[in-house]
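Peer 1: The structures considered in this document are given below.
Read-outs: derived from the displayed coordinates by stated rules, not from any lab. Only a predicted model underlies this, so the values are computations on that prediction, with no experimental measurement involved. Cβ atoms are built from the backbone, for glycine too; each structure is taken alone.
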Structure P
């Protein structure tokens, strides 16, 4: 069992931010405890004392990533129409996965999609997180149907799955080196597809302008 010690002489929040970077670049399995402690500027006993262990640290890193790097999602969900929700999500996601000061792509995608069976709980945790986001988006679309923003025949679950597939694809392609401009172009095509498939009211229709 790893030796446990008291975390002293370091900023736990700053160290967690550095762990986010390591997991993002190397994935859960690719990031060793030594890699993490070196980047975080702490020793192993301090890591275990402050965060509980590698898996617990990873979960905290994902939570930090969601809070900080995906803050745009909260803004997107607050948009007044389903079309604007999706437009904000896809356009802002393009910016997020191509930030010059961050690794390309998305921590929740790169972090553990290729985990071995030994680390199945990590892969399951990430999958559950993504499904929770998809479920929240489906709920938002269901509200849009109830409010008359989307037509009664619109399928909130299918639409949410479509948007999540596109956004996750953006992250995968960004990590593979696809440019921001190419991702932006694809996002606009996907947005047009969402509007056509869902019957969503476009902004000018929602405001009554021509």
Structure Q
């Protein structure tokens, strides 16, 4: 295979690689929005398990938001880089202001998607964490660290495509990592999909609604 037709095809092909998990108790599929959700939907359908989204929000420095000192994610996940906090001389008040701002944005997105993921939903679960692809893997790494901190039992990462060096780094962090395409040179995730049109908020919501109806 040179390229996927679309995200749904990538999901169906990934699902075939994950069938060993189908009968596992306490299994959950989480998609990284927005592009990871159509992929995750197909996996959830094939494995007959529930689907939700894991929304990740960066905590940026007040004077330079592009530089992160931590992150938050669905399910009450919070990660703080204490070395960065010390180097940036951030006060507790400054940290709290950024946290509250991003927490409100995360809550808005959860409501928009119809997501109901709570911290207790993650404990002692086997999680299949899904995206359409990874380039640097930065968002995936934050998600992995957060899920581990939330007490998941085991963690499997499944993506359509990723460069080999990124996949190796992710493999070292989880129980299993699967990428169907690992081309070199990589160019970018969208290169390996014939249809890489943007997944809309409404599509995410519709897919979550469908999986709730099915389960």
Structure R
């Protein structure tokens, strides 16, 4: 399996980045400032791409010296650096993608990055958008969640309607239920055991696992 870690330019907890690196992803792609985060922990990506408007010359020079694959794009482009990184990962024929630095205090970037997850979803590539407080994934069929102490889960429709939602292992179960974009019914649920299972028949569901106590 080809597992990919994408390191974006949004806020990143370096301890979490070290943890992700410890899992030894087969492909590491840094988008612009994401290269700086890796450099701070003494690591290098396989590919560094972007317009480099937020990457220091020192870091860029060290990346080149380490024979990192560099892809330079014009600042005047129709795609964000994270989108370019995601496209590259998809073209490599990956099996799973984990993205750090795609959430933060820019709501427009956060919403846009959640939308980007539709692209790998259409190809059957499970893709997680992460920070130290959230683990976000889109599903159109099913997913198994593992319990993490202190974490909860919300189910939010991305399409106008998601039908045939059935869950097991959640405190508030759903059986062939429907969730609507204009309703907050799926907000906040909890795992009752070590794992939970969520299945949908039609539509796209945002599964948001989140840490309840920061």
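Peer 1: Here helix-only ellipticity at 222 nm (-39500 (n - 2.57) for each DSSP H run of 4 or more, over all residues; to 500) has been calculated and equals -22500, so which of P, Q, R was it run on?
Peer 2: P
Peer 1: Let me ask you something else. To test your reading of the models, identify which of P, Q, R gives 19 for relative contact order in percent (Cα under 8 Å, 6 or more apart) when calculated.
Peer 2: R
Peer 1: Comparing P, Q, R, where is FRET efficiency 1/(1 + (r/R0)^6) of positions 93 and 197 (r between Cβ atoms, R0 = 30 Å, to 0.05) highest?
Peer 2: That would be structure P.
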